[in-house]
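Enquirer: Okay, got some structures for you below.
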Structure 1
Amino acid sequence: MNLGGKANNLYRLRERFCVPEFVTLSRSDLLRLCSNPLLLDDMIKDLKSDIFAVRSSANCEDSAESSYAGMFDTVLGVTKSELLHSILKVSHSYNNIRVKGYESYKGIDRVSCMNVIVQEFVNSRISGVCVTKISEVKNSFMLESCYGLGEALVSGKIHPDFCEIDRNCIEKISYKINPQKKKLVYCEKYGGVKWEKVKESEIYAKKLLSNEIASIYNISMEIEDYFGYDSVDIEWCYDKKRLYILQARPWTAYR
């Protein structure tokens, strides 16, 4: 069964890497859920958390040809009472204006099947993205990081720290700090997410320690080798000290 690019990649990743537990609801699952919402408890019975991240996994998403990055909806910090609504919201997001514009621009066919990932939520201390190799010409590893949830970074609402590592000589590291005054975090009172002020002592501080950068780099190189792609675009996060891989896909800008 094709459960979409994002889910298929996650199933491969969790065989060897630390991935938050998840289940994937197929198109037929979603149709059954619409007819009988009481089925939801059984569909997510393997998840131990009461807080979730709900993500898309369309048939054409996160492929080597098209990433659809940021096109479909993602809902974070979802409580059990809001889970069904969030699943349906994500499942219907294939029809939003962003997706239609992306498909028109890329000249690709419309989404033919939308699946939904329900994942145990990680209330991240630090989050970010990385690309294992920027291009054929530039043999560098690129890493961006921010305080709190990575949605703030990928949506462009904050300026992350930027790190670049020369893959030919990994001791060659450049690191640029971008001050961050607010971060996106889980809202314990109401569920969902909220903006919170960053501590004064942390605003101008380096977000990642050297050993954390090394861990992200080494695991990312393993993922690149495991997938067999020229370059991989990875979303990651730390809760306290544990590094989680949230998703990985071919770097479609690699040339």
Structure 2
Amino acid sequence: MMKIIAFIAVYNEEEIIKKCVENAKEQELDVLVLDNGCTDKTIEIVKSLGIPVFEYKTEKYNVFELNKQAILQAKKIGCDWYVEKDADEMFETYDKKITIKEAVIKADREGYNCMRFDMYEFWPTVIDDPTIEDFTNRIQHYSYYDSRHLKMIKNSSEIHTNDSHRPKGVIKESPDRLILRHYKFISIEQGRKKIKNRLSRFYTHTSKGINKQYNNFIDEDKSYVLEESTYQRLHKFDGTWIKKRVFDGWRGY
């Protein structure tokens, strides 16, 4: 039986971690959580879901080191494929009849060693229904994000990565794509907490192009929950996916 490990590095993600883990399990993925020093209820929630936790605390956030440690742990446990999954990411397939695991089994059978995710960024808006508790049902406006997310990786000597999106070695990419729904924020309160936590802990590697988007981010309510003049530019999800980038709140357009 093929084993695919989704590793999730977390730091104070109590508002969204339960949904993230449940999504991975729905897609038939084994989950490994890397605790980067949580001080809220994140790990309590994770353990209540029966998920193994690997502790790796650091003073500063360094995505390369976290991914390296998580991959080493995933390989130690034993897996056929692995994927880095952020706490604010939800995975699915274009073919609703199959899970992520089934899609990977197909790619593996066809001789591929990696799969790409198409990324769609979902943004909360002022017209979202606050009575809908599940944020993945409440938040319906999105923009396609044309970035390279080649991060479903086969556990093989011919391909490797410490950067979750850019594997090295002999790349045999499947033509089949997977879906990544990215929820940067789910509310003003959660968004402000997230920004505060991250900016205080970021490793100084913005010169390498990592996390430099925060340099242009403006801390205003409308940056977390979009007003009418902004959300009207986005696509509203109706069961189909539009691969057109129309908005990027990090970079101010």
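Enquirer: Out of 1, 2, which structure matches 0.45 when FRET efficiency 1/(1 + (r/R0)^6) of positions 152 and 224 (r between Cβ atoms, R0 = 25 Å, to 0.05) is calculated? Kindly include the intermediate steps, with their values, before the conclusion.
Expert: Numbers: 1: 0.45; 2: 0.25.
Label of the source structure: 1.
Enquirer: If you don't mind, another one. The value 1.18 for Cα Rg over 2.2 N^0.38 Å, for residues 80-231 alone was derived from one model only; which of 1, 2 is it?
Expert: Checking each candidate, the match is 2.
A short reminder: the numbers here are calculations on the coordinates, not readings from a lab. Keep in mind that this is a model prediction, so the values were computed, not measured. Cβ atoms are built from the backbone, for glycine too; each structure is taken alone.
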